[in-house]
Structure P
Amino acid sequence: MKNDDHYKDKLTDAAFKVCRLAATEQPFSGIYNDHWQQGTYHCACCEQPLFNSESKFNAGCGWPSFSSAVETKVAYKSDDSHLMQRVEIQCAACDSHLGHVFDDGPQPTGKRYCVNSLSLKFQAE
């Protein structure tokens with residue numbers, strides 16, 4: 001795994017704050033919020049595939065939302081910040097902060113992976 005200095009040179013300041021410092025981009029500001037092209041969303045830091053476009057849906061929350069992740073590519077961490085109990089999602093390969101997962105998504109998974117656009121890179125099919 002690369003250290004944060006490696007990613008500081010690779011990412012924009014805003015992306016570094018989201019990916020390495022667990023910040024959150026403003027709702028409805030990300031380039032992938034209203035993006036519907038077919039392909040795969042990869043980690044902005046290490047380029048590991050994380051989400052397929054088939055699982056993307058419009059949750060209306062202001063961030064790209066997915067009903068499932070690529071198996072074993074996303075790690076889950078308890079997050080008790082901001083006086084809430086949530087589950088943070090991270091890239092399993094490089095620990096990049098992606099966003100959070102909630103239990104209010106569509107069936108069959110019932111999950112909503114709420115992801116910062118700045119933590120993703122899209123690769124078209």
Structure Q
Amino acid sequence: MRHGVRGRKLNRPTGERLALLRGLARALFEHEVIQTTEARAKAVRPFVDRLITRACEGTLPARARLVAVLQEDNLVDKMIHVYGSRYKDRHGGYTRMVRVGIRRGDAAPLVRLELVGREKEKSV
């Protein structure tokens with residue numbers, strides 16, 4: 001039984017799966033929108049939400065944890081200053097998945113994973 005077991009395996013060993021999640025999260029925080037498969041997007045959403053919640057705290061231990069996960073200081077600064085201030089009044093739901101079609105090679109469903117609220121800041 002899978003009681004209390006969360007997350008998806010994505011048909012990868014643990015280290016490779018964590019590297020994939022970190023890479024997808026880094027790309028999402030850098031560009032604010034990425035296109036990936038539906039399974040990967042569903043796996044990375046809770047990972048990203050936890051990181052943004054940690055960035056909203058803005059404390060030194062939160063920063064240390066973000067650096068340990070993302071391994072890029074400039075990206076952690078962006079998360080704390082930009083995303084931390086953007087989502088400080090929001091309680092979860094930081095990402096949006098929009099279906100964009102089917103991948104031609106293997107018919108995998110593709111989605112666009114984007115950060116919520118980026119449209120307001122772009123128009124200002």
> Where does the value -3500 come from, among P, Q, when helix-only ellipticity at 222 nm (-39500 (n - 2.57) for each DSSP H run of 4 or more, over all residues; to 500) is the thing being computed?
Replying inline: P
>> Of the structures labelled P, Q, one was used to calculate Rg and Dmax of the Cα atoms in Å, giving 13.4, 40. Name it.
In response: P
>> Among P, Q, considering only mean count of other Cβ atoms within 10 Å over residues 16-23, which has the greatest calculated value?
In response: P
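Quick note: the coordinates plus some simple rules give every number you see, no bench work behind them. All of these numbers come straight from a predicted model, not from anything done at the bench. Cβ atoms are built from the backbone, for glycine too; each structure is taken alone.
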